[in-house]
1. Given a value of 54, 50, 43 for Cα extents along the principal axes in Å, calculated from one of 1, 2, 3, which structure does it belong to?
2. helix-only ellipticity at 222 nm (-39500 (n - 2.57) for each DSSP H run of 4 or more, over all residues; to 500) computed as -9500: which structure among 1, 2, 3?
3. 1, 2, 3: which one has Rg and Dmax of the Cα atoms in Å, for residues 112-295 alone, as calculated, at 21.0, 66?
Structure 1
């Protein structure tokens, strides 16, 4: 169950931005049989889903859809597609991913993962997992973190059964796959001030944890670039220890860089990583773009036309893999409907839509 402390985790950021040192240039993308860490294929996007968290305890998580073909944005499509599900999507939507023809929606407070038809959002199955956080995929399996300290392994053809549970660190968060290894960010967020500070490495051929990599305290978001490097964020301790972004070399499983940049969330598309951070102390935000090939700062503000001043509280981010359009969500005051902004790859605003409460996570539906 997500407690109020977890809301603090998501609502804390720091504004300190320092210059980055140049790193070794990466030349060859990884090309493995995995969801992440591979070359991005040529794709065409049909639309996108927005998962709105809704405040803890309010049972107001909801799912919106933006149709690229007619430009229509529709709110709460889960309720319309599934009228027989009496409690709706549930309490605190924490992650959303599309894999094949199915969409996986992790609903933390309701202790479940809703598995939907990706084309129409109709319920296919429901998986009960205590305190689930994030989902990722490898071959025919879904991997789901639980704050109970494990990663659940689910056969994507037998969706109602957990095949096994892999023990990892304390309160595991986001994951990424490179080759046949699964990297898991462990937060230890319930154990203040004794946070976990490791990334678990799981061998996907045996579904066992082979090692832990010491990184920094209170880890959260974790993603792979196309060269096989792992980018992971630390929330810090919300006081004396600052949030930051670290890079792990998946060939050596060693930390090779600390960017010394605060990050609330980020998205990697090809050679670009888009990072944002919000400071509750100053009510100010940063929007930094990195070049992941050179591991350098490309821009200190990827929003080009001053619209960032209109964003009250940035909360989620995603980049269209075809057009390079950048989507940033605004949670505003947490209790009223939010906003999703679309910027072109030059950083100029294209349009906005009103979302549900606390828009947080985005998944692209491909044609």
Structure 2
């Protein structure tokens, strides 16, 4: 058993301020505890996202009795020598489990470096930013990785709306224009540079292979969808009054933002299969999908949702795992890290 002085939360230099990813950090610590791991390594992006997220994780890990062999930070623009040093720390450590609170762009740089030289087996535990990013799945050295994803859902009508867009409708929206130009590698309704081509109107969105047009469910988009409905419910409650069994809404009334905020605190509704409400701090209940990198029959890596984490459940019962997990290199044996 490692000596107590090397336990999480005692020798790190990252910021201890409250992080926007506090809930995810707490969930990651409980995930590590759930599988009985008490001796781990940790890496993070050298950014607000990584530093604050890891600080929150280390505090939570310390409370769970988890000890950390090392805590390394890096950023995608660091000299290669710095990335190599972090990779060497991971290779030479005794910790077989590595928690990575890392942005996808930074994680790509680290995994490319680790891919250059054979490394001991490592069980990766990932934050949402990289562990659910489709471009990361090409790194087979992370097969068996587990982590959290924002709950996904099919948003009614969105796919049909996107597939029915015409070039003129796209050109009227800066957001859709950016999407269209990136998808088809052309410039829409403006002069192109010498190495660019103009969109000619023959572009067909139905031919694209992208999260917008396939049958995939949306994650962050689903959060925005629920947020819009939360605001709509708040506005509705601010302008409508219910008398007995009937209701009256004054659509011409002027309302202030503080009235909407007051109603936002009270919203409690179900939308698209998910409940939406806020606690006294204005936070929703922390719920995440538990995801696992599993090898397919063809040898490629697939992102599989294997369960759910719900912070509102009693201590020790937050995880509901409904599918079989695979571990490092596709093993069916749980990694021991103590």
Structure 3
């Protein structure tokens, strides 16, 4: 292994909480709040707003030593670019990846917005461009492109965004975008372009990643090894080298029994039974129960910090170097991961530097 593992956390844009049925942190699900006793005066209304909880998560990631945060595009949640800008401005070192889809704006506007933000936050902004949206969600956002056209537009979007970013007097004529004598001037020129994260396993998705991604993110239910092999060949043809990442739910505790007891507790809150708790996949070691306890359809790792670290090392050996670790509730679990899991990778990080 020659690359240092990079650990990020996702930021919840639709509430957070200690159990799967309560997501009232961040002023979501106000009906689910536990009322304070009459003898307690709450001084926070008007002073502690919905962003403060997200800011605490970003601060936790920074203090705990994680490399960054991912704010996902979520049409039912807070606007990811606004949240990302807030997290970047209230932190000193945290890198923040903002998720959005190409239909959100013209590539020129997206690049201009990002150039200003890069200047203000010392170049810590990344992009996750979500191309393959569910058609119903895409239409709800006013985007009616389908099939291969979505990837063709994304290709043009990223081409134009980089073009105006890097070249004064930039001109482009495409199917979806046209620019005549565009491009940025100082002080918004000459900045590092946002690090681009892309996803997907279709041929169209891999083709766009090979030409434009800095990091391609997989999930545990995908064939990561095959995806890396194909993307490596495609990116080499394009004269580029990609990095690879994984979105991975985790539930880690001091020992395996404690971790599984917590998984069972959360499972029972939803209404399941302890006997019905599914076993992890014997082939991969991944557990598919996070969809029930953490609103994540992706399989992940349950166990002691050492068990989870061993699972992550298996992906490191395959070439994955970026890990988006999903764990609820976000503030508490971020500190746990930083204090107990990351030190197990100290040698890998020290060797890389």
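Quick note: the coordinates plus some simple rules give every number you see, no bench work behind them. Here the structure is a predicted model, which means the values were calculated and not measured.
1. Values: 1: 54, 50, 43; 2: 68, 61, 38; 3: 62, 51, 43.
Label of the source structure: 1.
2. Values: 1: -500; 2: -9500; 3: -11500.
It must be structure 2, since only it matches.
3. Values: 1: 16.6, 48; 2: 22.3, 72; 3: 21.0, 66.
The correct label is 3.
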